[in-house]
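What follows are several structures.
What follows draws every value from the coordinates through simple rules; no lab data is involved. None of these values were measured; they are calculated from a predicted model. Cβ atoms are built from the backbone, for glycine too; each structure is taken alone.
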Structure I
Amino acid sequence: MSDRTARVSPREIADFLATLRSRSTGDGVALLAWKSSLLDRIAQSTADPETHAVAEAARAELAAARSTEQHEAGGL
């Protein structure tokens, strides 16, 4: 993945979508992290509140998935 402050390129979105289409069961958190990173970077380039809300929702989804993953693994 690219630098978090760089604009998201069409190629990055295409790579993400291709990976999403061919995903396996165990890579959910990694894909959510990638999605969150892309949406955060998109939100950094705009003042649109809906875009920022979508990025925040992706961060919350990622946090919840990480929490569930830790819980299932016997972590905190």
Structure II
Amino acid sequence: MDKNQLLNRVQSMIQSSTKKPKYMTISTVKVADLFGVKPEEVKKGLQELVAEGALIQSKLDSPPHHDIFLLP
């Protein structure tokens, strides 16, 4: 899976968010379907982008406590 392509897709999803601060809950299954790869590959790519500092991962304070991604 191309991390640059994944990063571009996730960045555009976050930037189009209407929430303040801008964040997005990423469905690895939907993104994997878009790229034609397995959801595990998307999850691994997202974790690598977080480790590299290209994305910030957090959890919502209120229910349903989903994992969210923000731009640094």
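As an exercise: helix-only ellipticity at 222 nm (-39500 (n - 2.57) for each DSSP H run of 4 or more, over all residues; to 500), calculated from one structure in I, II, equals -15000. Which structure is it? Corresponding structure: II. Here distance in nm of label points 7 Å out along Cα→Cβ at positions 9 and 33 has been calculated and equals 1.2, so which of I, II was it run on? This figure was derived from II. Of the structures labelled I, II, which one yields 3, 16, 21, 23, 19, 10, 6, 2, 0 when P(r) over Cα pairs in 5 Å bins from 0, in percent is computed from its coordinates? This value belongs to structure I.
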